[in-house]
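Values quoted throughout were computed directly from the atomic coordinates according to the rules given, and no laboratory measurement underlies them. Note that the coordinates shown come from a computational prediction; the quantities given were computed from them, not determined experimentally. Cβ atoms are built from the backbone, for glycine too; each structure is taken alone.
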Structure 1
Amino acid sequence: MIRSPRTQAALASMLTLPLALSACGGGPGGGSNTGGDSSSLRVLDYYNNDPGKTVWQKVIDACGRQAGVTIQRESVPGATLIQKVLQQASSRTLPDVLMLDNPDLQQIAQTGALTPLNDLGLKADGYAEGVVSASTYKGKLYGLQPITNTIGLFYNKDLLAKAGVTPPTTWAELKTAAKKLTSGGTYGLAFSAPANYEGTWQFLPFMWSNGGDEKNIATPETAQAVQLWVDLMNDGSVSKSALNWTQADVNDQFKAGKAAMMVNGPWQFPSLEENKSVKYGVVKIPAPAAGRPVVAPLGGETWAVPQTGNKDKQAKAAKIVACLNSDDNQLSLAKDNQTIPTKTALLAKFSSSNPNMAGFVDQIPTARARTGELGADWPKAATKIYTAFQSALTGQATPAKALEAAQNG
């Protein structure tokens, strides 16, 4: 889930260690996981704060009981997870079950640290295509993701009603609505546009829905998406502070009535529910034109089985991963975590029982994985994207020139 940028240096250093990682459990002396008692499994994730920590603990323990093992779980802060994996790889003490932010999986699979789940009898039949793409590397499935998230357009019902505005569905409607809703200390729209992965995450539905592509961002389609953001900021509908806002900052603006609409994700629901005075709804991100599909990014975490060298433990770890991805657990985890099931057959049922999630759920069938096209090279593209829109938003270059410079830089 995008809440803060990942540690690029740690990932880069991991990519230089494929032999060390792939040999983590091979042969005698291959580490603490290579033999012995397989009645307990070690699990590593980054849900170290409540409510997520407790929600996941309950489900993981239940899956452990179902698999006939006890669970030794370690939860670390999200920004330190990759470094923790590096340390465990070097000491040959990788966990039996590993949770990863989904854009990180392909980079780690590239090192040989993970076991192909197909080899353990697991498949991803019935999952949303973008989710499967995120957990696949060179045609092999390395993770299964029980829940996902994306971003949508939140709107303040009272402010829109007062202005006589309906939730926009197209870019033209978005610009008109945002301008009309901008009054006094209230901006019509808020989004997060910092020079990091969080900014890229927020920009992707505009870029992708207009036919932009990360393999080459210097195209008219992506320039038009950047121009939309530039226009919204230049006409005063979006605060220039968006250049530095996190998604949490955007939510604070919305909660305080300083933004009539915002681009954000369902993880903001608990915070919004603390302020009952704000009546809000959520719809899909507006499309470039009527009838065009919205292509949003997929977030969330995927669960993998590291190469520990202990075949018995790996088989039991696969049972844990399968259990976490059962229909019942997908539905309960999605509800408890304010996220969305990844099996498409569950979407309608989940949406009907969770009305506030409908705007997000509706985007899942066409949503994409960030690593779907470039795999382990995705971070380079993400950097180019935020470098370009920051240049354009600050007036240093036109969208086309900014994209060209970032693409060729």
Structure 2
Amino acid sequence: MGPGLLYAGAAVGVSHLVQSTRAGAQYGYILIVAIILAHILKYPFFVLGPRYAKQSNQSLVHGFAEIGNWAVWVLGILTVTTMFTIQAAVTIVTAGLVQKMTGITLNSVSVSVLILIVCLCILQIGKFKILDHLMKLVMIVLSVSTIVAFFFSFQHDLDYSALAQSTFSLGNKPDLSFLVTFVGWMPAPLDIAIWHSIWVLVKPKEQSFDSDFDFKIGFYGTAFLGICFLVLGAHTLYLTDITLEASAGGFASQLIDIFVSNLGGSFYWVITIAAFTTMFSTTITCLDAMPRVMEKVSIKMKLNQKIQSKSFWRYILTFGTIILLLFFVKDMKQMVSFATTVSFLTAPVIAWLCLKVVSKENNSTSLWSPLEYKLAILGILVLGVLSITYILF
């Protein structure tokens, strides 16, 4: 396996543990359709990352530069606009799981600050490879646990016809708002296509892998896990009087209880550790990926040489996220909703830039098949219309 599991490790986080669970809890089964459509419409852009890197031996940042310097500037602005909110959202969810595991009395923001400092130290010391290998094992544990819990949840005496019903409506502003936050990170923000192209290039040359197959393992795996989490949320919380907590610690407790209620108390520590390590890996993966993007953007922009390094951007991202968490965040739910909404609204721009990269290539058919090209155009239209509708509504 190549960076496909890094993709999965970054994707299976807030979008699955938080948003999919909330989708099932609030609307039953109906938003399974949104999971499927989000994967279909985003597929061409996600697969472009590893394909472009393999074909050109360059990251997608180089592809944007081939369009023109303006495209790199747009990418830089979009990355700076979203990276602090993305990092803050994944970190505060991780903090909630730490609170659940340890019973620590510190608030979630203080725990988030400690987690960010630990992640920064690990990356700066250069021990990310250890976590990379550990993450692959943990992803297997979490995946197996989630699938087992998914099947066990069907043993409950539930009215599945009621679960299939919902009051969801695109004409209802709260429903539209939730759809935007849900699709924004399902299975991940579109930025991950750029991250993936960079991960392919930093993979040791002696480790050969089929980039398409490697990507599809992660891609289809995250789709199935998203449905599993939604069903677990529906079977455990839909049509009940239980309201999902807005705080990171409270939500983490509810999330673990969902698994324990389906698998049994003996699975408590397996699930807790797997969920925490998955979120921790997402946190450190984001802290690794976004500075790598900004490093390449800075080089292409020919900015001051002092800031043309991932270490510089790691410090900027870490301390910028800490400031955001300390002074601008009320609770986990607010942070996640804001981050996912921003990612959704910027997605059509990134998707359009990807389309221009493929259109500019002489051998564009090796990047996208004719069907994938048409699907990409449809994806841009749908994401664009939903974004405009959300802004105007």
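Data for the structure
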item: Of the structures 1, 2, the one that -12500 was derived from, the read-out being helix-only ellipticity at 222 nm (-39500 (n - 2.57) for each DSSP H run of 4 or more, over all residues; to 500); result: 1
item: Structure (1, 2) behind the derived value 21.7, 72 of Rg and Dmax of the Cα atoms in Å; result: 1
item: Cα Rg over 2.2 N^0.38 Å, for residues 90-185 alone - structure with the largest value, from 1, 2; result: 1
item: Among 1, 2, structure where Rg and Dmax of the Cα atoms in Å, for residues 178-257 alone as derived comes to 17.3, 55; result: 2
item: Origin of the value 2.6, where distance in nm of label points 7 Å out along Cα→Cβ at positions 66 and 338 was derived from one of 1, 2; result: 1
item: Highest-scoring label, criterion being relative contact order in percent (Cα under 8 Å, 6 or more apart), among 1, 2; result: 2
